[in-house]
1. Distance in nm of label points 7 Å out along Cα→Cβ at positions 178 and 258 was computed and gave 3.2; which structure, P, Q, did it come from?
2. Looking at mean count of other Cβ atoms within 10 Å over residues 170-177, point out which structure of P, Q has the largest value.
3. If you rank structures P, Q by distance in nm of label points 7 Å out along Cα→Cβ at positions 50 and 226, which sits at the top with the largest value?
4. Comparing distance in nm of label points 7 Å out along Cα→Cβ at positions 2 and 122 across P, Q, which structure shows the greatest value?
5. Work out the source of -11000 here, i.e. which of P, Q gives that when helix-only ellipticity at 222 nm (-39500 (n - 2.57) for each DSSP H run of 4 or more, over all residues; to 500) is computed.
6. One of P, Q was used to calculate distance in nm of label points 7 Å out along Cα→Cβ at positions 66 and 106, giving 3.8; which?
7. So Rg and Dmax of the Cα atoms in Å, computed for just one structure, reads 18.9, 55; which one of P, Q is that?
Structure P
Amino acid sequence: MKKLRDKLCRFSGEDFSIIERCDPNIQIYFSLIGAFVLAILVCCFISSFLFMENIFKTPLIDLCIAGIWGLIVANLYLLTLYTITPRLLPINTIKFPEKRYYLSISFLYRISVLIILAIVTARPINIAFQTNIIGSAFIILIFIIIFLLPIIFKYYIRIIGGFYKEKATIEKKIIEDNYMVFNKDLKIILENNICDLNKKTWEKIVPFLTKLELVNKEKYHDLLSEIKVDLNYKDSFHEVVEKYEYWADPPYRTIPKKNLKFASSEADFLTHIYKN
């Protein structure tokens, strides 16, 4: 039973490496989702085969097209089902107030897509079996229930907790690790570009400094000290660059940094000047 449950979980569209670390109750719900996905694949195959049989009358062509159509609908269903999840990453709740997901327009749109897929899949079966209006409506209702039940299961998974918390932790770690690599690469690129620019600038001003040394050595040494170039030091043109973070929680950028600088009063300013 465990092997069967694990195989069904792999058809749920979620990461099995996270599922296998969760509570058995969560694994059962994911196995049910996988079972319904397989059922939808079979229903789409049968529906497409019945539809194509009336067009081509060739079993081989009917089977090929039915198989392709079944895989297309199953993948589209999995993709839509995958997007019906709670928010995992932080957002700026000031600019984008959090709304209940079941009332959002995008959620209603995705539910509508699944209902349309269910109706399209059920229609060729109604035609093949020549059902009356009540029978046709009953078959369509059965298909809609099959297509929507996995969403209910995902809702219960969210209530039980565990899976989405673990998934959020993993996704945050991936994003933060990649952001650290990005900052490191950006630092290296900027420092190398500044170093190259400093070298080119130095090469351009050397002839002018040479002429100035012949005319006014004192001014020459003053300018040289201002430039602060130690030609005996191999990293003379190298400068350290640090990326400024405007947000307090990079890379999510949801919490601006607090301004810790406070303007002093006029009395403090005068006290600073006239200490006595």
Structure Q
Amino acid sequence: MAVCVVSGASGLVGREVVAQLIRSGHDVRAWRSSASSAASPNDQYQQVRLATPIAVVEPLFAGVDAFVHCAWDLQVSSWDEIERVNVDGSIAWFEAAARAGVKRLIFVSSVSAYTGCRSMYGRSKLAVEEAVTRLGGMNVRPGIVHGDPTAGVYGRLWQSTSASVIPLIDGGHQGMLTVHREDLAFAINRILDDYTQWKGRTIVIGHPELITLRAMLERMLEARGRSARFVTVPSRPVLLALRFFERAGARLSFRSDSLVTLRGEEPRVDRGVLQELEVPFRSLDDALKS
């Protein structure tokens, strides 16, 4: 049995990772960022935010065997804020864990992080990945996490299928990687249990077949027994409009950086890695039918 710290324990991924590790018999210390967040499966959670002083955080790694970092502040929007809170905060946590002798370090990153990515979200995740690799840890890049229609990117897409007209950026032809939250948590548990095999690696995790955004929305509509009309919207004018309103101080539910992320490279899936994990990743179709 390992002692595991899981940050972001009340988030979409963190909740499932905590539940999976507990089921596997690990002693889990669940960190969440807000006392008002939904309770984690482990009632011995601690309120620990990325902005928490490192002098307070470092002693919490005493006696810990593994650190799975799922926390990320999505409320900050400027690069300076993202770098200070998410990048510097995350790296400080990993460095503190390493100093405390934590041997297994896992960063839950994103397929938006890759060499040459242009979005702030991808660049910030990539910066943390590089630090984790230097410390001897490993990085997991999941696709769009599904399994909860109320949370994350998947939840926002699900909500959009309530409309009778759905705008599609550039026709929605971009290939996207998806992963069920339970499959992702199971994969992370597998990695922890056989960490020497994965140490120092960065891997993409999800169902090996990409699905377009349009197809994803069509599957959701079918599952809900609804129909809608798709309208193609060119990305360039939308991007300019979003940046205009952001410069004017508007707080938007869909940001320009999200659009830059959407226009990025399609994920590259290594089927050999997925076979190594021996996780039966379910497709979005299978998940919606279950």
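1. P
2. Sorting by mean count of other Cβ atoms within 10 Å over residues 170-177 in descending order puts Q first.
3. Top value of distance in nm of label points 7 Å out along Cα→Cβ at positions 50 and 226, among P, Q, belongs to structure P.
4. The maximum falls on structure P.
5. The read-out comes from structure Q.
6. Computed on structure P.
7. Q
None of the figures in this text is laboratory data; all of them are computed from the coordinates on show. None of the values given here were measured: they were computed from a predicted structure. Cβ atoms are built from the backbone, for glycine too; each structure is taken alone.
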